[in-house]
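Novice: Structures for review follow.
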Structure 1
Amino acid sequence: MESVWNEIIGAVAYRDPAHLPLVLVGLVATGVLIWYLKGRAWAFVYVALIPFLNWTFGRPDIPTADLTEALGPIFGTAHKIVFNPLTVATGMVFVVRDFVQREMGHRVLILMALAIAWSFYYSWPVIALASAMAFAISESIDWVLFTFTKYRLSTRILLSSAAAAPVDTTVFLYGADLAQSMAGLAEPGSQLNLANWLFFILGKMIGAVVVSYMIRRREERGTVDPAAA
C-alpha cells in the first residue's frame, strides 16, 4: 500500500515529491479556473491530455515499437525509427479541443495556455516549448482562415488541419527529437523522421475528418452555426 501511495505522489509531484503541496494547490486552482470559465468535462480532459502526451515523449519506459528494420529501407534512412503508439492520439487533441470550443468559445485559448504551462512541469522544457509553438501555429492558421475566408466551420476544421499539420508536426517532432537525444535516450532522427511525421499527420487528419463530419451534420440540422468561431 505504501509503495502504491509513493507512486501516486511521484506521478502528481513529478519533479520532486517535496513539490506535492504546491502542485496540489496548482491543480486545484487550475480546476477552479476551468470551472469559472464555464469549462466542463471536455475542458478538464483537454487540459490533462496535452501535458500527458508531452510527458510520454520524455519517458524511457513508455512502450515503443522499433520499426527500423521494417521501415528503414522504405523511407531510405539509416536512423533508428521508434514509433510511440500514442502518436495517433495526438489527433484526439484536436477533437477534444473542438468540443471544448463549442462550450467556451475562444476562451479555449486560456485552457491551452494552462495545459502548456503544466507541460513545462510534467515534460522536458524543450518538448513543452515545441508543443506550445505547434499549437500557436495551428491556432493562427485557424484564425486566419476564419477571419479572411469565412468558410463554414466544418470546412475550416479540415482546411486548418491540412494546412497546419505538416508545420506543427515538424516543430513538435524536432523538439521531441532534440530532447531525447540530449537526454541520451535515443539517437538524433528517432522522432523526427518521415515515418513518424506521416503517422502524426495521419492521426491529426483522422481526428479532423471525424470532427468535421460531426459538425457538418449539426450544421445541416441547424444546431450549429456554420459561422461559429
Structure 2
Amino acid sequence: MRGAQAYWHAGSEGNVIIDPGYTGSVGAVLRFLKDDALTPDWVLLTHHHIDHAGTALAVCQATGARLAIHGADAPYLTAGRPRERMTLWGMADRLPGRLARYVVSCADCDLTVLEDGQSIAGLTVVHAPGHTPGSIALWSASESALFTGDVLNNERGIRTPPWTVNQAHAAARRAPERFLELRYQRAFFGHGPAILDGADERVRAFLAPSSRKPAGVI
C-alpha cells in the first residue's frame, strides 16, 4: 500500500485490517473492501508511522471499524504528539504544520490501547519496541502465522530496520528476539514478500549471532 504492506485478516473473533497505509490510501482500501463485500471490525496498527497508520482514521470513519494501537505509540496519533529523535521520521517534527500533516499520522479519536500478550480478534499482541516505542507484531497460533509489522522486513532477505527509521536502534536490533518463543509457518512483513512455509526457522536462523545481517533499508 504505497510502500508498505496492508493486510486483511478474517478470523472467528472478528475481521481486521492491519496497517492500512499512507494518508491518501483510503480509496484503495475501500475499493478492496467493496469488491469483496468485506466489513472490518478493527483497524490494528503495528506502529504509528505514516506508511502504516496514515489512513487509519479515514478507514475507521468510513467503515465504523474500531482503531487499536499499543499504548506506547498511542500518544503519537494525537495532535500534541511527542517529539521523536532525529531520524527520518523525527525530521517531520521540524516541518511547517501544513507540510507535516502529510508525513505525520494523526488519529486523535477513541482508541483501544493494546498490551503485550493481549488477544484481539484472534490475534495475540507481541510487544517488540525499538523501531517505535509501541511496535508490535500480531501472532495467530491457530493459523501458524505472524504479522511482523516493521520489527523485521524481508525486502532483501530478513533484516531489522536501519537506524535512520528507528526510535531506539539497539532495542530495534534486539526486538525480533521476542519471536524466538513463537512457532509459525507463515510470516507476513510490513515490507517485502511473505514467507509461506518454515518462516520461524528462517527467522531463528537470521537471529543466530553468526547469521545477523546489516540493517536493510525500508
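Novice: If we compute FRET efficiency 1/(1 + (r/R0)^6) of positions 67 and 139 (r between Cβ atoms, R0 = 35 Å, to 0.05) for structures 1, 2, which one ends up with the highest value?
Specialist: 2
Novice: Out of 1, 2, which structure matches 1, 7, 13, 17, 18, 15, 12, 9, 5, 3, 0, 0 when P(r) over Cα pairs in 5 Å bins from 0, in percent is calculated?
Specialist: Going through each structure in turn, the value belongs to 1.
Novice: Let me ask another. With relative contact order in percent (Cα under 8 Å, 6 or more apart) as the yardstick, tell me which of 1, 2 scores highest.
Specialist: Top value of relative contact order in percent (Cα under 8 Å, 6 or more apart), among 1, 2, belongs to structure 1.
Novice: Work out the source of -24500 here, i.e. which of 1, 2 gives that when helix-only ellipticity at 222 nm (-39500 (n - 2.57) for each DSSP H run of 4 or more, over all residues; to 500) is computed.
Specialist: It was calculated from structure 1.
Here, each number is a calculation from the coordinates, and none is a lab measurement. Owing to the predicted nature of the structure, the values given are computational and were not obtained by experimental measurement. Cβ atoms are built from the backbone, for glycine too; each structure is taken alone.
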